[in-house]
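The data blocks that follow each hold one structure.
Taken together, the values in this text are just the output of simple stated rules run on the coordinates, not laboratory data. Computed from a predicted model, the values in this text were never measured in an experiment.
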Structure P
Amino acid sequence: MEDDEWCDAATTYQLARQVSDSEIFAYTGSAHLFTDASLTEYQPRMARLAIERAVDLFDRIDRASTADR
């Protein structure tokens with residue numbers, strides 16, 4: 001994340017301090033689009049991990065929203 005020209009790491013960490021239960025997942029390298037298999041920046045291992053984490057987040061949001069009903 002620190003080498004990613006699309007991401008301002010300082011702002012990311014500042015926002016995380018302001019949001020309770022926030023999580024930051026920083027991936028090595030500077031390739032912002034590492035999950036896109038059609039690009040040279042593609043990193044399969046990191047892409048799988050990022051997708052797993054996104055799915056987990058969506059599952060938690062879904063569970064929370066259905067618990068409120």
Structure Q
Amino acid sequence: MKTNIEDYDIMQNKETKVVRQAINSDEQMQKSLALLGILAISRKSLKEGKFTPIDEAFIEIGEKILESHVR
């Protein structure tokens with residue numbers, strides 16, 4: 001059985017380290033990092049007051065749906 005493993009060179013304290021990682025594991029890590037990034041942006045938006053309350057958001061969505069059916 002063939003495993004899909006890739007080598008990564010990582011610099012740490014001016015030394016190169018080689019890390020071996022399965023491709024599917026790498027893909028999962030990339031997805032997790034992307035989700036963490038989205039959470040960080042969301043948290044920042046909340047702190048800055050840059051959000052739409054849920055009730056207003058649903059009203060806007062409903063209006064857009066109605067507009068699309070009128071055309």
Structure R
Amino acid sequence: MQRLKETGVIRAQVALCDPRKLAVGTTVFVAVKVNQHTQTWAEDFTRAVRDIPEVVEVDERGDGLSD
């Protein structure tokens with residue numbers, strides 16, 4: 001494992017924790033890059049993800065970068 005890390009074969013290591021044992025909830029932030037930037041598309045996307053019970057908030061943010 002150490003040699004694989006040193007040579008770059010393993011790029012990252014992840015620890016998966018049991019939230020119940022930690023007594024904490026899980027918060028996830030997801031960035032979605034799209035090729036459409038219309039108001040209609042944003043409204044359709046927001047409606048679609050709000051139907052997912054686990055999604056508690058949707059926030060549109062522009063990154064100031066052009067495609």
Answer label among P, Q, R for the case where volume of the Cα convex hull per residue in Å³, calculated from the coordinates, equals 101: P
P, Q, R: which one has helix-only ellipticity at 222 nm (-39500 (n - 2.57) for each DSSP H run of 4 or more, over all residues; to 500), as calculated, at -20500? Q
